[in-house]
Structure 1
Amino acid sequence: MSSTMKIYCKNIEEYVAINGGETLMELARQLAPRLNGLKPVCASVNNKTEPLQYQVFAPKQVEFLDRRSGSGQRVYVRSLCMMLYCALKHEFPEMRLRIEHSVAGGYYCRLFSHCDVTGKLAVHRADAAVISRLKEAMTDLYKRDVPFERKERLTADIIEKFRQADLPDKVELLETVNELYTTYYRLDGVIDSYYGALAPSTGSLDIFDLILYKEGFLLMGTDRHNPDIPASKVTQEKMYEAFVDHLHFNHVIGVSDVGQLNKAVEAGRSSDLINVAEALHDKEIAAIADEITARYRNGGSRIVLIAGPSSSGKTTTTKRLGIYLMTNLLKPKMISLDNYFVNRDQTPRDETGDYDYESLYALDLAAFNRDLTALLNGDEILMPTYSFEQGKRIYKGDTLRLEENSILLIEGIHGLNPELTASIDENMKYRVYVSALTTLSIDDHNWIPTTDNRLLRRIIRDHKYRGTSAVETLRRWPSVRRGEEKWIFPYQENADSTFNSSLLFELGVMKDYGEALLRDVPNAIPEYAEAYRLRRFLSYFRQIGERDVPPTSLLREFLGGSSFHY
């Protein structure tokens, strides 16, 4: 074979000769005997995730990825979504599908149909017969190994195609992003678009399930720990309720997806959206404060534990909750769990050897419970401060004592873990779970992952307040996520209240900040793939100015300009 160029394949750590024009799928088949059984669903090309339909015309660095990788998992789930939508169009062509959020271990889907009386869309409650037909149709697509045909056309032409296919949400989005060309996919005669690459064909989508859930059903991908079996449903009733409340709010104000948000911005409604979203936060925090106060008056809830994953807004939520408790004539005292970190040389490490600050045992549980017991007994304690510079707990002479009508607010990621406060009577505790449950969707078939929202918040905050680059935050994020999966998410349902800290407008406000920081991530490192993906994600949003974001807003914890002291 006469070759004109070479690619470097990271999987085998060798250069491979190519003619130019081969697809990644063709290269994967050529190298299959040397890939040790790897079944790729996508590839990293110069540290950017690409579909296997991608043609290689120049020297590149290529790493083939299967569904066990982060990028491969996203490709796998997106591909399942299109396979589900294709099955629906074949079995129930009159229905609309909305894939709304990740909840209960799967992806929550609802079906809609036109109401005979009003002509408007109404929820079509799924049943066992519907689920069975959809699952059979998806299984048939898998067995037939139908290709996902990737196409790129003028956006104006795609808008018309989507209009004819009754996909108004995608039409609205494309009308607001101002891209000359748009990529879309065709599967067995059905067209759709997705935020990112899809698998080469349905034959690679062997693991999935559909489970009836609430008004709709859950699309289950692969198990996080064993990708050869479907994920199992988990109980997240409180998370679901908080999620649905905000979905209803979005529907009432007419902004359920990015296209509608962009059009509202174009129409000059940004200030109204900010004011309404902030008012919703105020209302929800006030309701939690009222419930805590009622329990306090009945002899309970002397300690309020506020927990949540990284960048969920725990600190601002705690401070705002304290204000509302003061209006109820209580005297809030605040403690951060971070001040009870053990000295760095005693900090546990994760499987990669990094300090595991997400571990419960990164805290001095004995000292923490000793101080809590003393406070509840009316004693004064010496308050510690953790010095991240020195890597140890220090005492500066600060003291704390609970007075009459005092209530203790404790903020930290482990607040819902029973082991944290094992020595304290359950009646004395009230638990609040804070989570940024992003209920805005890109469109009907592309939701916005809560983790992406939090990651963008953290990138901006870490740069502004900690001098940390986007590269370092992206590099650290997988370890943070592993810690959340182990130490935080299993205890979500222990909460007495769940507060959704997402704000409908926030991604538009963070757009310029995030894009600027992500552009500084060099393409020669692995973190570039995630930086590029997030930049692409932010490109869908119209910029929203921060002028109207109030100083008490939870978003100010990340952007700066807050009236609270952190």
Structure 2
Amino acid sequence: MRLEEFWGVGPKTRETLVEELGTERAIRAIESGDVRALSEAGLTRGRATRILRRATGGAGMETLATSDARAAYKELLDLAVEHAVTDRAADRIRVLTPLTTTEAMTERLDSVLAARDAWAALPEADREAVLEAYARYDERDESERAAVDTARTLLEAGVDTGPFDAVSTLDAEALEAASEALAALDGTGGRVEAGADEELDRLRTALGGVEDVDANALSVIDDLRDAGVADVAGFRDAFCDHLVSETGVTLESVHEAMPTEATDATDFVSGTLRTLRADLTAAIDERETAVATRLEEILETASEDVERAVDAVDAIALHLSLARFALAYDCHRPTFVDASEGERAAVSVVNARNLTVAARAAETVQPVTYALGEHGVSDFPEEVGTPADERVAVLTGANSGGKTTLLETLCQVVLLASMGLPVPADRAEVTPVDALVFHRRHASFNAGVLESTLRSIVPPLSSGGRTLMLVDEFEAITEPGSAADLLHGLVTLTVEREALGVFVTHLADDLEPLPPEARVDGIFAEGLSPDLELLVDYQPRFGTVGRSTPEFIVSRLVANASDRSERAGFETLATAVGHDAVQRTLADARWSE
């Protein structure tokens, strides 16, 4: 395959990659999803990520039919990246894409959930040790030695199920020996590090001492003379004692190095030191070669275990990162309902949590149970009713009532499931879709926005594939009358195409009559708290139109008015929405206080 055949690789990008990596290495980096290689070659990390997503999961990316669906996908990846144990694991998470078969989704789910369960079962001390090992692995730029040490930590922690099984069969003794050998060899032409061999360290220390004496030879000679050494024999003995005490060389090696025909003290000292340096240098080279050979033999013996450790540690980093993400948000396995094989089509969740809200919320997020299609949920709260098997719903209700959050939650569940990841719900059923049409509310009111919106959401619905429509306040982009007509058409088209869909709107009354295959659900405000905060039950009630209950908002405005004239203005509005309802709301809030 040529570089230009990859999505996003034009002439300039190709030139950059070929110049920095070469054609073959660049192709390997793209096919393996190596963000680091491409970014180090000169591409921005964002561009490298986009290229790799298309290269490794282009078909899955086509599932994201709208810009809002793609934005939701990126938001999920950003949340998962926060739990990555290495930079490379973070890069690999960023290039995860929706998968195109339930087999692939299930396979990844099995691995991630096995990692989650194994990680959750570890004592806290072992978890900390593993995370610290991965931090060192990251700091050392994923070197061989760092990988071996991380594998040893995983072995010591005793994790041997799921993805961790890859290290359970490694030879612990071989890895220990390999770690010591890798620590001893610094990788620069067989250079042996200090501490690897006592004799080599002794020789190096001696050579350093001799070099220090040589640098101060004249001072040594003067000191010996000042000490009263006058004759030749006395000078030789004193100099010999000085060398042995200052450098650690043996008496025998000093005697062997002493010249026999020196003309004076200076000639004698310099000759002795020159010979000692040469002898020690030769001895060091010989010893270092022998030690390096022994260490390389150890590494050769352990090479298979080292190679497997490198591969296992890198693979485990990804699954461990995803496992930590799943644990952080209490995510569980979804059930896939494959309508293409004649099964029922559904998207249903039991006690689902919105991850974006959960990530920033100081308090516990209220879970929501919801269902579309031929769902298998039976334990709905009694007060909300039980939906039938309608595939399409119109969701109505109070402002700030969680309608948009519910759309986002369903989008997140479907996206995570399609990527083969656990979902933030106690239970979930998901029909994998060919097109996810997610449209957030956009407060732009002009013909251009309307046209572009219709161009983005109608073609996927008309394509004939499995589609999920999640459309928020479509009426915000055109006139209310036209919006109701267009929205009714979208609901009808969704029903006719046998797609699944939720449409959030304040125009439910204007959509009647809906097709019999569609239903209306509602979210209700319940009152004001003693602090005059709006109280909302975020759990939708099925088959019921939700109400915005403006009296709650007006009640708060009346209560919080800053002066008499302002209060009078809000009381006029209270009369318009129902003065008695406003007064009752204020009384309820004060009574609950």
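Upon calculation of mean count of other Cβ atoms within 10 Å over residues 166-173 from the atomic coordinates, which of the structures 1, 2 produces 20.0?
Working: 1: 20.0; 2: 15.8.
Only structure 1 yields this read-out.
If helix-only ellipticity at 222 nm (-39500 (n - 2.57) for each DSSP H run of 4 or more, over all residues; to 500) comes out at -18500 when worked out from the coordinates, which of 1, 2 was used? Provide the component values of the computation, followed by the final result.
On the way: 1: -12000; 2: -18500.
Attributed to the structure labelled 2.
If distance in nm of label points 7 Å out along Cα→Cβ at positions 262 and 366 comes out at 5.9 when worked out from the coordinates, which of 1, 2 was used? Don't skip to the answer; put the middle values down first.
Details: 1: 5.9; 2: 9.6.
The value was obtained from structure 1.
Out of 1, 2, which one gives 13, 33, 31, 21, 2 for P(r) over Cα pairs in 10 Å bins from 0, in percent, for residues 142-237 alone as computed from the coordinates?
1
Looking at FRET efficiency 1/(1 + (r/R0)^6) of positions 246 and 558 (r between Cβ atoms, R0 = 30 Å, to 0.05), point out which structure of 1, 2 has the largest value. Walk me through the intermediate numbers first.
Details: 1: 0.95; 2: 0.00.
Going through 1, 2 one by one, FRET efficiency 1/(1 + (r/R0)^6) of positions 246 and 558 (r between Cβ atoms, R0 = 30 Å, to 0.05) is largest in 1.
Please state which of the structures 1, 2 yields 1.48 when Cα Rg over 2.2 N^0.38 Å is computed from it. Walk me through the numbers on the way to the answer.
Details: 1: 1.03; 2: 1.48.
Of the options listed, only 2 reproduces it.
A value of 3.7 was computed for distance in nm of label points 7 Å out along Cα→Cβ at positions 46 and 510; which of 1, 2 is the source structure? Please report the intermediate quantities before stating the final value.
Working: 1: 2.8; 2: 3.7.
So the calculation was done on 2.
Throughout, read-outs are computed from the coordinates displayed, never taken from laboratory work. The shown structure was predicted, so the numbers you read here are calculated from the model rather than taken from an experiment. Cβ atoms are built from the backbone, for glycine too; each structure is taken alone.
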